[in-house]
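Several structures are given next for inspection.
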Structure P
Amino acid sequence: MKSIITKLSNNKQKKFERYLRLLGISKRKPSINYLRKIVRAHMMRIPFENISKLFYWKTISQNKLLSLRMFLDGIEKYNFGGTCYVNNYYFNQLLNYLGFKVKLCGADMDNPNVHIVNIVTIGKKEFLIDVGYIAPFFEPIPGNLAKDYTVSLGADKFVLKPKDKRNRSRLIMYRNGKQVHGYLVNPELKKIKDFSEVIRSSFRKDALFLNSVLVVRYVSDISMVIHNLSYVESKGKTSKKSKLKSLKDLIFRIEKSTGIPSEISSIALRGVPIFSKVRLGTQAEM
């Protein structure tokens, strides 16, 4: 029995060592500076995208959370990332492996606890970490705020408000000055199984990310956002929007922005209504 437990422990360690290798990061003792480094590495290397979700759903009927091995395989073989569940959950597991004090928390959008985030505590300081959202959160966001904390890129502005009386943090996303999205973080510790029903519902035939395309990739201080046939590239205070004319253009843009092979996107996007207009944030998984 002891040898079996040791073998399982070694296998898990190897997976996290592989995770770090894919991020280009070495293992160190937990610190604020190390947290900053690993968050930025994750944001630069692993995109927010639903191509992987569509691909696995169509090729192997995947209808639950990917295993850590499949998540890492996707990154290494296809330059995949994921939506909030895989990106934030496995980052939570990585931080835990590295010795950080981290908890998985739910966040309310249109419905309660349909998004997940991480809260890391170092000493007396608390940080919000979200590597599974459509936002340039390249650094840990301070949690104990006395005033609004703002992150801006191009036409988008993200404002984290000071905690309310129930210790909840509200994030608001503005685009061109108009509120378009956001979430409310619930501070209670959660386990991934607490989101089982939400994850299952994300594989319904009418689910948002089985009927649209959303890919967000960051390179240095530039963001590249693909939403169906819309492409927006932002740097500094400037955003440039262009229209993709066809499925072929969309597949080309995905490969150029993320490195996801065109043949993989071709399979993933079969039958997806890319010409329809879908309002982001109407369902889970942001």
Structure Q
Amino acid sequence: MAYIFEESTWFTDEKEYKGSLLVKNGKIQSIRERFSYYSYYRVETAPFYLSPTHTVLDRQLVEGQANKIKEYVCNQFLKKGITTVIIPLIINYSGELKEKIQHYLSLLEGIAIDTVFCVRIEAKRLSEKIIRECCKEKISLILLDVEHDEELVKPHWGWIKSHLFSYPICFVPQYLSNLDKDERRKRIQYWENVMISNKIPHLLWSIRENYPLSIQVLKKIGVYPKRGNFLVGGEVSYNLYLYSPFKSVDEPGAIHYDELSLSLTVHRERVVFNLGEVTYIEDFGEHLTIKTPAFFV
């Protein structure tokens, strides 16, 4: 089946676009200003905004009761236009990683949304062996719990860097939430100095859980272009928001999605949310393997 989103408006991060999208065989075949001479069925999206479906970081999905996963997915994700979740695997040593991957893949079998795994570990426990395992298992994001700045001196960053040439894992600091503004600024500055001096791929700020990740972050960790934008050859997954002027928030490029009225969510051409009603499609989710992080950075 082929159809055209006619003269639509869509946004990604802070940018607004206008144009038409030609969809054929479940993929976006072309994006132009208009398709004047095509006879395909046309979909008028006004007065709605289109956006790609969202990707978020969330640790609660696998920490709750197994029989509550469906309810959690419906309420926390599908009702909010979220179809991809990055799940942190909390480890203390390298031998835990493969075991936890297998456990959570089994736990999430039959889930209706897409998943990606990352690793969360205390900075003082980071080792070359853990990095080797992360590269082997295609883990493109490591969240580092940093209690004291001195913990960032312990890892052998030179050895770690040598493993990142072929698979550039992105490192993100996770600080205590009760730091005051000045202390947080100092800690971030120290983090930045360590990362830059050792030429380690990184983000400056902690990732906010359960909030849509920007394209910049998705590019850094390799989830883009699989998710995060409308691209020729990409899948047909989108949200429809009732038109409302959106506002930027403190994070550059971020939007107050909570202030927009979500009307429809389509995930790979299947409607999963429509005017308040969720359709949970068993076994529809995919586990995404990130083969090349930061390719589009």
Structure R
Amino acid sequence: MARKAVKYDRTAEDLGNIVGLEHLNLLVPDQRLAMIFYIGGLGLTRDPYMQTGPGNMWINIGDNQFHLPTRGTQVMRGTVGLVLPDLKNLVERLKSVKKDLTGTKFGFKATKGARCVEVTCPWGNRIRCHAAGKSTAPIVLGMSYAQFDVPVGVAEGIAKFYREIMGANVKMGRWESATAARVSAGYRQELIFSETRKKIAEFDGHHIQIYLANFSGPYKNLLERSLITQESNQHQYRFIDIVDPKDGKLLFNLDHEVRSMTHPMYGRSKLNRNPDQSNELFARGHETQAWLASATGS
């Protein structure tokens, strides 16, 4: 009996030139409060190998990170989306740190059906936590997207910038009810630029870090337009201005730390603890958790 032919959408596996959104860097004024929030509240893990002193802290979220230098305050102009394995336990952890974060901007709200928890960090950064499931599979712990509020009328130009200058896969779509440029930024990851009529705060210097497959092509495109802001090293450069490729008009500011896939830290293994372990509820051998679930299908 002949095997029935199966049709696959091969385009669903295309990443484009941006192969990973690795970290979001935000300055914090108080490392103690940051530890209470990111580790105690969100249940994430401090990187035990890198930046272990009081001047900086790297927080692991599966294969991704927050970088939190202790030297000021930065607030992202948008929302960062996380995938977490259990939102019920997340809410309990957030309740447990509420007293310690009194007097800050900390807050949280679970949506109907508990498929999402809206969280605000002590300094006002918005974090949307999604329950791991079919739409995120096989990722059960990670940074799913970084969404930025941009002025009305610029999303199309931003889409062209990432498509033509950076070589990314981009589509125009919606974010909630707003027009948005949705940029593929790795496996199950996106950069989302959604238009709003609300006043947008001045750029304060926060940055994202991305990995590129074709490292030199975007560099050449950026250099031709005098957009390179830092020649970091052989494996990294930076730029801030997102412009319309057609006429060079400034559309948005976002500091990009751009790395090659040959960067020494590309693919570095990250430790992720199981935040549900405790003295009373301890299971030997379950101190850590995987950020990927078992693959399904064949």
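Values quoted throughout were computed directly from the atomic coordinates according to the rules given, and no laboratory measurement underlies them. These numbers were taken from a predicted model, which means no experiment stands behind them.
Taking 70 as the value of volume of the Cα convex hull per residue in Å³, for residues 50-97 alone derived from one of the structures shown (P, Q, R), identify that structure. Walk me through the numbers on the way to the answer.
Working: P: 70; Q: 79; R: 125.
Label of the originating structure: P.
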> Out of P, Q, R, which structure matches -10500 when helix-only ellipticity at 222 nm (-39500 (n - 2.57) for each DSSP H run of 4 or more, over all residues; to 500) is calculated?
Replying inline: P
